[in-house]
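Enquirer: Given below, in the form of structure tokens, are the structures.
Taken together, the values in this text are just the output of simple stated rules run on the coordinates, not laboratory data. This is a predicted model, so every value here is computed, not measured. Cβ atoms are built from the backbone, for glycine too; each structure is taken alone.
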Structure I
Amino acid sequence: MATVLYRLGHVSFRWRWFVALLWVAVLCGVGFAASQASTARDEGFTTPGIESQKAFDLMEQRFPGSVANAASARIVFVAPGGEKVTAAENRKAIERLVDETADGTQVASAVDPFQVRALSDDGTTAYTTVSFKVTADDLSDASKKHLEHAVEQAREAGLTVDVGGNALAEQPGAGGATEAIGIAVAAVVLLITFGSMAAAGLPLLTAILGVAVSMTGILALSSAFGLSDSTGTLATMLGLACGIDYALFVVSRYREERAKGHVPRDAAGLAVGTAGSAVVFAGLTVVIALAGLFVVGIPMLTKMGLAAAGAVLLSVLVCLTLVPALLGFWPNAVLSRGARRNSKRYRRKQLKQHNGGSRWARIVVRRPWPVLLLAVVALGVVAAPVMNLQLGMPGDEARPASTTERRAYDDLAKGFGAGFNGPLTIVVDASGATDPKAAVAAISTDIGATDGVVSVSSARFNSAGDTAVFSAIPSTSPTDERTKDLVKSIRDQRPGIEAKTDGASFEVTGKTALDIDVAEKVQGALIPYLAVVVGLAIVLLLLVFRSLLVPVKAALGFLLSVLAALGAVVLVFQQGHGASLLGVETTGPIMSIMPIFLVGIVFGLAMDYEVFLVSRIRESYVHADAAKPAVVSGFRRSARVVVAAALIMIAVFSGFIGAQESMIKMIGFGLAIAVLFDAFVVRMAIVPAVLSLLGDKAWYLPRWLNRLLPNIDVEGEKLSHKVAPPNDVMGTVPDQPVVQPLPIR
């Protein structure tokens with residue numbers, strides 16, 4: 001592996017113009033394909049295998065022309081203080097709005113609240129539901145402006161009017177200014193780490209190019225594979241983060257090889273052959289984690305995972321080819337100013353036996369037990385709230401109070417009760433009943449009599465008369481645990497209820513039931529997902545480190561960090577501790593896909609740090625260092641760069657905390673805190689403590705297994721026999737200044 005990658009880096013450095021132009025041509029070609037590709041149709045959030053989805057599918061089949069996930073707008077009217085919505089002027093304004101919205105070209109129906117008694121008991125609040133023929137993504141700007149104009153007219157009449165639903169809801173945005181600050185912080189970290197503008201800019205440049213190729217590729221394939229706009233969100237995030245980190249490690253290793261006295265071309269080859277080997281295996285662990293999302297069984301997650309895996313693979317390819325090519329253009333510019341000038345201060349720095357990383361490692365090696373116990377106990381305490389984890393999908397109640405969706409939610413809860421915002425949709429299949437109407441009436445009566453149900457609506461039949469739909473209003477809010485118990489109770493009563501109907505059956509669906517079902521599905525898939533991902537990664541790390549205990553230690557450390565990150569998310573977003581500091585106005589259940597999303601991403605990033613850090617420790621061990629000195633030596637050469645990589649990740653992910661959407665805040669906070677725990681507690685404290693306690697046993701591998709496993713040579717041991725020893729003068733390319741040799745211990 002190291003030899004092959006060395007040759008690749010060597011060739012890319014030599015043929016730098018060809019490699020650079022090739023990547024530009026790839027970007028242009030994929031960009032042209034993306035511009036010619038048709039837009040993919042949004043298939044919505046589907047979850048095969050759950051009852052809610054089956055009911056949605058039945059509705060689309062039995063009610064031709066309807067769209068189960070069609071856009072809707074629930075318009076809520078609140079009369080001015082002391083007045084009723086039934087007052088002549090207020091009623092006139094409401095009816096005018098209903099008539100105007102019903103004329104929309106994409107509107108399926110608009111219900112008059114005075115005809116269906118959609119009025120609160122005190123007469124101060126009313127609502128109408130506007131249903132559309134298309135999904136929210138397919139709504140035209142004209143339809144949205146038509147609805148907004150009608151709402152403004154009603155407001156001008158003196159009514160308080162707010163709009164819930166998804167028709168006018170804005171798509172979740174990123175962190176805005178705070179995200180830009182995060183990227184700026186990442187650039188500053190690179191500049192401080194390298195002390196060179198060129199070295200700091202090179203990882204950013206290559207990462208951006210890799211993301212550009214991957215995103216245009218997703219657009220080009222969107223129609224063929226049904227990739228929506230949201231599919232590329234994860235690909236962009238990980239492509240940028242991994243692209244910067246991978247280039248960071250290669251450039252850092254290049255500078256180290258130059259400091260030893262290698263000519264630029266050999267230094268580039270050695271950097272790709274050693275650090276590049278770690279990049280390949282780190283990238284493979286990320287790909288395994290992302291591709292493993294198919295285990296969950298949610299098509300949208302599978303597509304997001306595969307798209308992001310493709311972006312990471314592109315980042316690896318860019319790192320192995322374009323980075324050494326760009327080093328060929330500026331072989332000395334990426335060196336620090338002290339290295340270029342060969343100053344006395346720089347030589348003294350290189351001659352030092354220890355730096356911050358080695359000094360920290362020496363502390364841990366001397367006192368491994370206290371460090372290990374303190375780190376494990378601290379992560380365990382932070383992880384404790386996971387025991388109370390509640391999964392769900394935050395809705396309008398989690399939006400900022402400044403949004404019209406949140407105000408509409410609050411007005412409905414105040415006027416009609418907490419459960420009005422989360423109605424349960426009951427779909428009755430009466431095709432096997434002798435009297436469909438009587439069967440539907442019996443089911444409606446029994447469900448209406450269930451404890452926790454406030455009321456049921458009138459049933460609506462399809463044209464064939466064999467299927468009906470009605471709503472059941474719970475007494476509790478959509479995110480209340482009692483609502484979850486109510487759905488379970490209705491489903492548990494199903495055999496007894498259906499026995500009275502002579503052949504009719506029913507299913508419970510609606511947004512509330514769908515959120516409950518998805519949460520249960522994700523929760524059930526978490527253990528199989530962990531088993532697949534962790535199992536495959538252990539095998540991969542076994543090949544890299546040729547050790548039984550190091551891969552197991554890496555997996556256990558990851559579990560600690562991800563559980564602690566989930567505990568911190570629960571502590572803030574569910575229990576509300578410190579929520580106001582992050583701008584979280586309403587706490588509630590954790591987004592259903594958050595745990596598996598966090599596991600997949602953090603596992604890949606955690607293995608990045610594991611491979612980069614431990615490969616340098618093993619490299620020192622292979623080159624005749626004893627076990628404990630190898631830990632110190634490995635930290636001396638890699639800790640600074642690993643810390644920089646982690647700080648970059650934290651800065652980028654923290655930028656998403658500034659978003660208005662609670663879900664995006666949750667993702668940004670969860671990823672940032674997970675990287676913090678994994679990089680600085682697990683990899684920087686637990687890893688050296690465990691390796692020092694294990695000693696030589698850490699690198700034990702049975703002879704029979706050693707013979708079976710291929711020799712990957714991540715440390716680049718074979719390269720020492722292929723590469724000429726450093727020259728007395730560091731080599732340069734033509735027209736480049738000569739840099740004197742820099743001895744290093």
Structure II
Amino acid sequence: MVAGAAPKPRNDVHVWGWVTAVGVAVGYLSVLLANPRHFYTDDTEAQYGPMWVMLGRQLREGRFPVLVPWEWMSGNYSMEEAGLYNPPQLLVDLIAPSVDNLALYATVVKLLFSIVAALGVFRICLAYGARAPWSAVAAVAFPLSGWFLFFDEASWMTSLTGTAWMLHAWASAVRYTRGRGGPVSVFVYLYLAISVQYVFPAAEAGLMIVAVAVGEVVHLRDRWPSLRLVLVAGCAGLAGLETYLPGMLSSPATWRGNERIVNDTFLDVPWSESLNASLPSTMPAFDGWWGYVQPMPMVYIAWFAVPLLAFVDWRAARAIARELTGALLFGAAVLMWTAGPGYIGPLRWPGRVLPMLAVSALVLVCVLLSRCGAFTDPRRRGLAAGLLIALMFVRSTSAAPQYVVRHLIAAILVGVLVAVTVWLVRRRGVPAACALAIVVMFPIAYEQVRDQGPTPMSYHFPGRRSEMTAAFPPFEGVTLQLGDRALVPPADQGGDRAWASLAFGNYAKNMGLNYVNAYTPIGHAAFSALLCMGWDGSTCPDAYRRAFDIEPSTGRPIVDLMKVDRVVLQRAQYPGAADHPAPRGWRWVDYPGHDRYIWVLERAGGPVSARNGFVADTRNVTAAVIDRDAVTSRLRVTSVHGGRIVFSRLAWPGYRAALGDRELPIRTIAKTFVAVDVPAGTRNSELVLSWRPPGWHAGIGAALAGLLGLVALQWFHRRRLRAPEPGPGLPVVAPEPEPAPALRVRLPRAVAEELVGADGDLR
């Protein structure tokens with residue numbers, strides 16, 4: 001090889017690794033030029049961003065925020081998508097309260113995790129034997145693929161982070177089974193994917209491990225490496241059990257308690273939509289939020305993924321097929337998953353696994369192009385590529401015929417890009433072609449985001465928390481809002497309009513306000529039914545009556561049992577509410593500048609949420625609060641004839657009551673409030689009501705077992721690496737083969753260029 005013609009392989013990997021990171025950053029910049037709020041929309045602005053701020057505040061104050069009692073709709077963070085046991089996520093939380101511009105912060109955090117995800121794809125390709133340039137092409141393409149770009153990166157933060165760690169677990173799993181890595185990295189990445197606290201990456205990671213384990217048995221013809229991989233995965237699963245055990249044991253109390261395997265058509269993606277994977281203009285046809293034809297390219301993967309299959313030597317590909325069995329199995333499994341069923345327990349909406357299909361396709365295509373690329377017959381293979389592009393055009397046009405001209409332009413563009421790429425491979429070498437493949441991704445992403453227009457899922461919350469706080473009333477204590485987000489028209493969705501008075505989702509957390517309403521995908525079923533409150537904190541028109549209804553066994557209104565200090569009514573839902581007298585013990589309060597959107601009721605006697613701990617009602621019991629925090633209430637109680645204490649705590653599974661050394665049963669009032677019966681003859685005794693996530697002892701034990709298992713596997717791995725060489729008494733010497741006679745052949749320059757690339761390597 002000529003000096004300076006190509007860097008050393010390891011340097012080559014480092015250079016293209018940096019190309020990957022920079023490529024993702026440039027891709028983000030392209031998207032932001034098209035829509036500056038693309039990465040701060042929907043669940044990011046309504047759920048994740050404000051939750052980071054609230055959790056960060058709690059952590060800074062020395063509290064581990066596993067339960068926030070006054071957040072009745074989302075206060076059980078052992079079940080929410082909070083990532084309480086995920087160190088990188090906790091770091092994100094800790095920084096969040098110091099950042100005013102939440103939109104910028106969310107974008108930067110997502111950029112970092114997208115780079116992590118892209119480098120995971122890069123490592124997977126390298127693990128399967130791809131060259132660094134093609135690995136970088138696959139890596140940069142993944143964050144710009146349809147579903148991942150328009151949903152996981154734009155909105156569903158935990159899907160982004162979980163996927164990022166899961167991809168590195170995949171690469172480490174292949175390396176471990178093939179003897180190029182140890183168990184620790186597999187364990188760490190799997191644990192990070194699991195502890196994100198979002199079930200899809202955890203389930204996808206489990207499916208990936210099964211696919212890799214089976215694939216490596218086929219490849220290596222040896223079951224022991226795969227068995228070791230399964231053991232490592234099992235240890236990671238044990239360590240991550242604490243993340244999901246509380247949700248599993250508490251599910252009967254939630255909206256998700258009765259989920260099973262069922263099928264419907266919502267976000268079931270037909271397999272034929274995969275034929276659109278390389279046409280940037282594709283608007284797939286399946287049932288979604290916007291009807292049958294979707295307004296964004298959800299199934300798009302990369303412009304080259306389908307047409308460059310024509311330039312694969314499929315005979316050579318058959319020779320390496322066994323090495324790729326794991327990736328093929330995983331791709332086939334997720335392809336079937338995308339088409340249904342609609343619900344598999346908590347796993348709903350099959351379209352969510354489209355990023356896994358994109359990863360599988362990108363890895364397989366780029367590995368095949370790297371190891372089996374055939375660019376020596378451009379005419380015949382170019383014709384095949386043209387037929388593939390024509391097939392994509394026909395499929396996309398049949399799905400959305402109103403965009404036929406747009407599809408035609410996209411098809412011509414892809415055809416030109418394929419031709420230029422092939423020419424570059426033949427004349428300038430693979431690195432130049434791969435650089436082109438990456439560069440053209442950026443204008444494609446820009447056009448896709450620009451054509452979509454303003455993000456259709458956005459709440460249009462302000463980006464800066466200081467702007468939110470300055471415009472919003474300084475509500476102290478605990479506030480219950482009764483209203484419906486659907487009644488806020490788009491023209492009113494702004495920080496100086498409706499969002500200066502109303503708080504939906506987790507919006508109140510941005511300002512440090514204590515609201516009952518919040519965003520939750522989990523939901524306590526009984527409380528939700530009590531006030532007809534939905535996942536974003538919206539309520540039905542009957543909620544006002546229900547909030548002030550008398551609970552029969554206590555004789556108190558529901559708002560008293562909740563110890564609410566303020567009730568905010570949305571004027572659009574209750575237009576004449578203030579024309580009627582305030583409920584007993586309440587008064588109407590004017591907040592100048594906010595009377596366009598809300599009526600406000602406050603207690604006539606002042607706030608009650610901070611009084612007497614979380615005790616809401618007593619019957620035949622005298623109780624004095626000794627101490628209380630988010631998870632524990634300590635009382636000094638006396639009851640001569642026996643009585644009952646009702647707490648303003650939501651009856652999540654996990655509460656325990658103890659009177660001295662005696663455990664007392666937990667009761668519920670209205671299926672919602674925690675209550676404890678105090679036995680007769682109790683005199684000046686200490687009652688302790690405490691809450692722990694269900695199964696937390698088992699979770700800790702499982703985590704310790706998983707760590708011990710990892711230690712054992714690492715010890716075994718190190719022992720294998722240190723296996724002694726053959727002793728001097730019995731030397732094992734392999735006979736050296738006879739050197740082959742040198743053969744020098746002078747080839748014509750055109751033929752030599754066909755066989756040897758610009759980097760000096762054989763094609």
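Enquirer: Identify the structure, out of I, II, from whose coordinates helix-only ellipticity at 222 nm (-39500 (n - 2.57) for each DSSP H run of 4 or more, over all residues; to 500) was calculated to give -20000.
Expert: Details: I: -20000; II: -14000.
Corresponding structure: I.
Enquirer: Using FRET efficiency 1/(1 + (r/R0)^6) of positions 127 and 223 (r between Cβ atoms, R0 = 35 Å, to 0.05), single out the structure from I, II with the greatest value. It would help to have the intermediate numbers written out before the result.
Expert: Numbers: I: 0.35; II: 0.95.
Result for FRET efficiency 1/(1 + (r/R0)^6) of positions 127 and 223 (r between Cβ atoms, R0 = 35 Å, to 0.05) over I, II: largest is II.
Enquirer: Related question: For the read-out mean projected area of the Cα convex hull in nm², for residues 407-630 alone, a value of 18.1 was computed from one structure; give its label from I, II.
Expert: Values: I: 18.1; II: 19.6.
Computing mean projected area of the Cα convex hull in nm², for residues 407-630 alone on every structure in I, II gives 18.1 only for I.
Enquirer: Assign the value 15, calculated as relative contact order in percent (Cα under 8 Å, 6 or more apart), to the correct structure from I, II. The partial results should precede the final answer.
Expert: On the way: I: 21; II: 15.
Structure of origin is II.
Enquirer: Who wins on distance in nm of label points 7 Å out along Cα→Cβ at positions 183 and 575 among I, II, i.e. which is largest?
Expert: Details: I: 3.6; II: 6.9.
The maximum falls on structure II.
Enquirer: If you don't mind, there's one more thing I want to ask. When semi-axes √(5λ) of the Cα gyration tensor in Å is computed for each of I, II, which one produces 56, 33, 20?
Expert: Numbers: I: 57, 27, 23; II: 56, 33, 20.
Derived from II, not from the others.
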